[in-house]
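Structures for review follow.
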Structure I
Amino acid sequence: MKSTLERPILAVDLVVFRMSNRTLEVLIHKRQSEPFQDAPALPGAAVRIEESLKDAAYRTLEEKVGINPAISENLFLDQLATFDALYRDPRGRTVSVAYMGLIRDGDNMTSNSIIWVSVTDLLRRSLPFDHNQIIKAAVDRLKGKLKYTNIAGGFLPDLFRIEALQEIYEAVLNRPLNRTNFRNKLLKINMIEQVSTLNEAVGQKGGRPPHLYRFTRDLIEAVDRDFL
């Protein structure tokens, strides 16, 4: 008896965020083939028969984006959602599992086809497939996690100034925060701790050296409730 089992394509799409000049940006690449050849889109790939979803996501980072494997292994990567609209891909029935990633500005990437675009600008464009919807879902997820986890550490080096951390929160949440209240609240819930001072940042006129902080928990852990 001939099988009538249909075989839809399973794919992954990646929303990779970074912070640059106090702006939340998304990594976009130029599509190399049809459909939508040369159009800016999220990097993605079909899942191979012998790999897991997360392995496919890491392969996409390395092959489509050119992220060094040593960097991609330390990259924060979280499964976002499944997108299964019937006609989301003109090539045929395709179900995509989207991932959200955070990368530090300055991490090495070798692909010439990638660009970074601010979230605000990107959501004004019409992107191929359902990539606008995927990006919006990722932004909403990032905003939510920022309020009750230490996910901001995915953007920062191990040691950072409180100003750098506050800039991340303000850019993602799109609202200003009081610096003293912000710092005190994170210290009170033991989210961050002061570890040293940045003495080399003091100029010739002297002044108090800025403090350096670090997160007290490994990425990613939650607190009991929203703290912002």
Structure II
Amino acid sequence: MKPPTLQINKAHYPVTVLGPGRRIGIWVQGCSIRCKKCVSMDTWEKDVKRAMRIADILDWCRSTATQGLDGITLSGGEPFDQPQGLRALLAGLHAWRKETKSDFDILCYSGYPLRTLEAKHGSLLKMLDAIIPEPYIENAPPTAIWCGSANQHIVPLSELGKHKYAQYLDLPLSECGKQMQMSVDGQRVWMIGIPGRGDMEQLEAICQSRGLSLGQVSWRR
């Protein structure tokens, strides 16, 4: 029997703009939803070459989060397009949390409607502390923190999730603003977070005005 795997686009620590505190961010590879104007089109295509053993992902998490861990954020791509791998990863995270008596939460993004997830993946939702569901809608600017469009909201799913996210449920985006992180990996620059409408195009224009040409970008195919 082959060990469980998950196709991974990237992972980063610490992430501070996709959930409260210092977090591990894991972005899966592959998305069948493909929302219009998605800023992560590089995560759409499935790629078996990016498959990682769940055991290796967990080992990386353990060895990386050495300066404190408040939570783990799963995004993509679409995590629920790989339900078996997602289940194995969540089981491993729960075991790690129990073993170390930690209270880090597990937040997951999904482009599927909440009703669809409840009908098809109810058992997976029970393994999460919170979820931000629903597809991205370009002409519906976000009103809530950590969300991409107005139809998206934080949904606590566990007692830990209710406790950790209570103060953010009714927090207007106007009070906290948008924040982005930047990570450089060789010749590649990763922007982490939820950009505002037109932010990435403005960034590209600023770079060009300073003589820096961006090659491949994730928000354009």
Origin of the derived value 20.4 (mean count of other Cβ atoms within 10 Å over residues 23-30; candidates I, II) = I
Which of I, II yields 35, 26, 8 for Cα extents along the principal axes in Å, for residues 103-142 alone, as computed?
-> II
Have a look at I, II and say which one yields 0.95 for Rg/Rh (Cα atoms, Kirkwood Rh), as calculated.
-> II
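Where a number appears in this text, it was derived from the coordinates with a stated rule and is not lab data. Given the structure is predicted, the values throughout are model-derived calculations rather than measurements. Cβ atoms are built from the backbone, for glycine too; each structure is taken alone.
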